[in-house]
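**Student:** What follows is a group of structures, each given as structure tokens.
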Structure I
Amino acid sequence: MCRRDFLNSTLLAVGGVLLGPLSPQQLLATADDDWTGYGGVGDYANSNGNTLEVMSAGHQIRNGVFNSLPPDTIDTGEVFDCVVVGGGVSGLSAALSFKKYAGPHLTCLVLDNHPVFGGEAKRNEFIVDGQRIMGPQGADHFQIPLPHSFMARLFELIGLDWREFKYQEWSSSSPEIPLGNSFEDMRSPIGFYFGAKFGQKPGLWLVDPWKKKLQGAPISEATRSELLKYNEQQRAGLPFEYPGDEKSRQLDSVTIERHLMDNYGLSKETIQTFMADEGGGFGAGPDVLSAYCIYAFDVDRSMDEPSLSFPGGNDGIARHIVKTLIPDSIPGPNTLEAVCLNNIDFQALDRPGQTARIRLSSTTVWVKHEGNPSASNFVTVAYTRGGKVYRLKARSVVMAGGCWTSKLVIRDLTSAQRQAYDQFYRSPCMMANVALRNWRFLYKLGISACQWFEGLGSFTAVRKLPTFSTNNKTIGPDSAVVLTLKVLYPHYGLPVQEQGDRGRAQLLTTPFRDYERQIRAQLTDMFSASGFDAARDIAGIILNRWGHAYVSPQPGFFFGKNGTPPPRAILRAAPFGRIAFANTDLSGTPDHRTAIGEAHRAVGQLLDQVLTE
């Protein structure tokens, strides 16, 4: 499908009211321009976020193109013991669990719609002045697991030894300032930037704002008092004893906004201005998200140590899983350095005769039992690849992709399961990686991390790289780095579904060149006074668009409401015939630990209840 067809069939349906500054006609007039944009170098050069090809295939499902299989569908003749739909961390983990527990002779195939496995756990690579540097496309860091935890055993199984993570050390004639391990690891002192939204032309930097008690910030005394009180009242740890107790259910009954207003005295104006991204791991605004979201990531306990990050984020976890599944997939030993730096052998992923296989650029469009689901022996799975439709058979299926496609491609889903899926809402995100030749403009401000409250994104940080990933074992203000901007699209004041729809419309209808221009203009506005020059300092920009990046849990999502069970409980409880459900959606928490945990549960259900003969 060409860009013009894509725009005709998908974007025009959104409606002009959602399309922002560019109308559909204007977009069509520029249809020859690149939508996906530059993809960098290396394994992921053709797989930066949801590319135009991936997006087009997904929207064919939404538009009902495959409500019946075409007569020229090609039967591959293949039968697998398990087919996993989705090659993100959850899908790869499902294949790993199946290989470990099902026995050495049972077969498993992962179908992934992207050109490279990993889902949002992928990376972008740049070559800057001869140096290879990377940034995360999505999933960014991982926690150090407790020594006897499930995650510790998983890391041991895939050969991921977190103890071997050593980071670059400071090397510069300039005095050292703190650097974090990831773009979300913001080490003090940070800087707050106040621009035109606050009447500041030129903009104003407030360095180490909390130590200065926000003195000098162009905000009202009432707002300053609210923010200081909130910052001082925050406490580490969980405010409930266990998930599902009275306190956690109370949190799940209200929005983040209501929780902040009632418990911290914040006004709606302060929340909207400074905390529109609160609960940023869930995509939508704090006015529609369950207050339980604030604490959901901390339920899975880990060591009280800073998180760690591969140079490309959690692509390192995905690559280690695949290396364990298919040892030839990444040449060399199963070490951090080899798995990170050696190129993927794509030919090794889908070889006949292997018990574990990964089939890329294959969008699943049809999943249905042969006959009555309760008595069926096989599931038909159909997928598109290279413009053709193929089908095969599976004795069991793990649906490890997102809820927005699972509910459409499972053709015989029950009404109860479909209604449960209808209560899952998704919000978009764009991760922009900006390769810089140096970051001295930040250093001159005395910071390595900053926040702002208008424009694209809201924060970024310079980070150290693990030494196994680079020849440069040291870092300083003149080092080439990747700045990552996480762009969310909350539409404060709208219902959760509409927030997601409007955000996706913005994401899909903005050409690459416009985003590139906005990023250059924003960095210039913020940093030109400290020496930043976009033409000189920016070596490259890669956009990673994720149209359905986050599940956005509304009040009642986690523990139910009015005596009804939460929607996720219906899908988690048991397989549907020969189909089990995985993905982080079912936990409500987009995290590698929940992705892996949900996959482990789904495979266990299939082995215990379906593949028993």
Structure II
Amino acid sequence: MRGLTLLALVTSLLALQVIDNGGVMGFDYGDAASKTLMFFEAQRSGKLPSDQRVKWRGDSGLQDGFLQGVDLVGGYYDAGDHVKFGLPMAFSVTMLSWGAIDFRKEVMDINQLGYTLRAIKWGTDYFIKAHKQPNVLWGQVGDGSSDHYCWERAEDMTTPRTAFKLDPEHPGSDLAAETAAAMASASIAFRLYNSTYSYLLLAHAKQLFSFANSFRGRYDDSIKSAKLFYASSSGYYDELLWAAVWLFRATGDEYYLKYVIDNAASMGGTGWAMGEFSWDNKYAGLQILLAKVLLEGKGGAYASTLKQYKAKADFFACACMQKNDGYNVALTPGGLLYVHEWNNLQYASSAAFLLAAYSDYLSAANAVLSCPDAQLGPQYLLKFAQSQADYILGKNPKSMSYIVGYGAKYPVHVHHRGASIASTYVFHTQVGCVEGFENWYRRAEADPNVIVGALVGGPNKNDEFSNDRSNYEETEPTISATAPLLGLFSKLQSATGGSDHSKQTLQQMNQNGNFAGAPVEFLHSITDTWTVAKTKYYRHKVIIKNTSKKPITGLKLKLKNLSGSLWGLTPTSEKNMYELPKWLKVLKPGSQYSFVYVQGGPQAKVSVISYQ
């Protein structure tokens, strides 16, 4: 439907009036977004990089997969334990990538795109290791039951690190397809910045989709230990459609669009009207992505079926905003979407992300959302998404943030082994399996390590919250719940113009001599390492990208903490100040230039001082 009706126009204008300055409480969405990425660093498994910002974490899981003769070092722990569950990990990477794709400018505006791509790559690098053969995918490391019997730091793990794989005799279409979606979406996110890596991810995505589609079955029938923790209740049809949609978006290949059209009815894509979106159930997400295809006028001969997909996308959005005649998603008295008792905030965060994305799709098409009870303009969807974000950040009956480390009041007894036990850098003695329960799990004191950016499970249906480490339903954080917040918060930071706090930060940056708001992005990577006389050296590559629509000249940079040799920049007469080479007079819109330096220790900090 095109063109705003009078009712929708009025509704949109009212919504516009309240999408203002971070809401009544002035939330700093940009700060919240940056903190969510810190949580992903806290959840890293493997050998931690030199630029690791969560300093209380150490290396862990350094022999994962070795018993099975495969290198599965890396990836993410899913929650407060130390199992690497493939399904929620892949979904988390997909959601981070979706945020980086749809809200790329917004993420760049808060200077978080580099960290976002690193968070994505930490997951996709692991998936590449897990997919060494076309029809084999290692889907899990560790056993949930034995892991949960112990309360110990990841650095001290004594529990079995058994690895589990999928193959044609042990299929897992849901897990393989979700991993394909993660690789396909990540390939889009990296396309502008690392085309070689992007192509590699896409190749894996195609193979994984073929594997998932050719050898069908639920992954938790093959990896039975996962059933107690991440059971595939929705089956695997939703993931097959979801992966095909992402592959269509990544390639433009009509084969994948035809797949979702041909299987629309048989796989439930046009049949299931959903009230949730999560690591398990992807229907609402794929329906909104296909609504986007229709709204962009790309449906062609498939428009009729795409309209059916869009009708289900509309149902989900209307149900969230209480605008259906019959079924609506439940709300707590405080206004939070309430789907399940266990870790309910994961459903609120993912639904809010979908509404923010759908708002953009409708806006771009000059369309409205037609619900049984109302016609709603795009800004109404964004406003409702903001209400869920604001609830999470502190506008709730408890007046507390459910993101650890954000705001003045947040959970301090988090159901998380690493957060609740003193760091190995502080308490050097190994903490045993049972000792962890006796001396740390049952402690009444606050967590010794603040696990910044972690979204906990959240309150119950009455907005009550028990800040108790043993209440894992409410105090355990997960990567799958936190991942959608990066895109959501970035969008809201842009829509509200930022809070007063963020403006003060920019002013402070100016006073310190760094140019705020420059249309330049830095992507930092380590391309090589070696050791000489017991000193480890790193080869750092920094890509400078002009993210504006105008050419840049006279770019002057400051490199702080540079102690080694530098190639590719010209030093000025001022200390720590550099310019681009004289032969490069203009950095054109969208173009990039890289320089290299070698040093031991932490990376240098690069900032913009001036440009024209």
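Each reported figure results from applying straightforward, stated rules to the coordinates on display, with no laboratory input. Not measured: the values here are computed from a predicted model. Cβ atoms are built from the backbone, for glycine too; each structure is taken alone.
**Student:** Hey, mean count of other Cβ atoms within 10 Å over residues 111-118 derived from one of I, II reads 21.2; which structure?
**Tutor:** Corresponding structure: II.
**Student:** Work out the source of -12500 here, i.e. which of I, II gives that when helix-only ellipticity at 222 nm (-39500 (n - 2.57) for each DSSP H run of 4 or more, over all residues; to 500) is computed.
**Tutor:** II
**Student:** Determine which structure produced the value 19.6 for mean count of other Cβ atoms within 10 Å over residues 215-222, calculated from the coordinates; the candidates are I, II.
**Tutor:** II
**Student:** Consider the structures I, II: one of them gives 2.9 for distance in nm of label points 7 Å out along Cα→Cβ at positions 63 and 447 as calculated from the coordinates. Say which.
**Tutor:** Only structure II yields this read-out.
**Student:** Out of I, II, which has the highest value for distance in nm of label points 7 Å out along Cα→Cβ at positions 127 and 479?
**Tutor:** I
**Student:** If relative contact order in percent (Cα under 8 Å, 6 or more apart) is computed to be 24, which of I, II is the source?
**Tutor:** Here the read-out was taken from I.
**Student:** With Rg/Rh (Cα atoms, Kirkwood Rh), for residues 119-174 alone computed per structure, which member of I, II shows the largest figure?
**Tutor:** I
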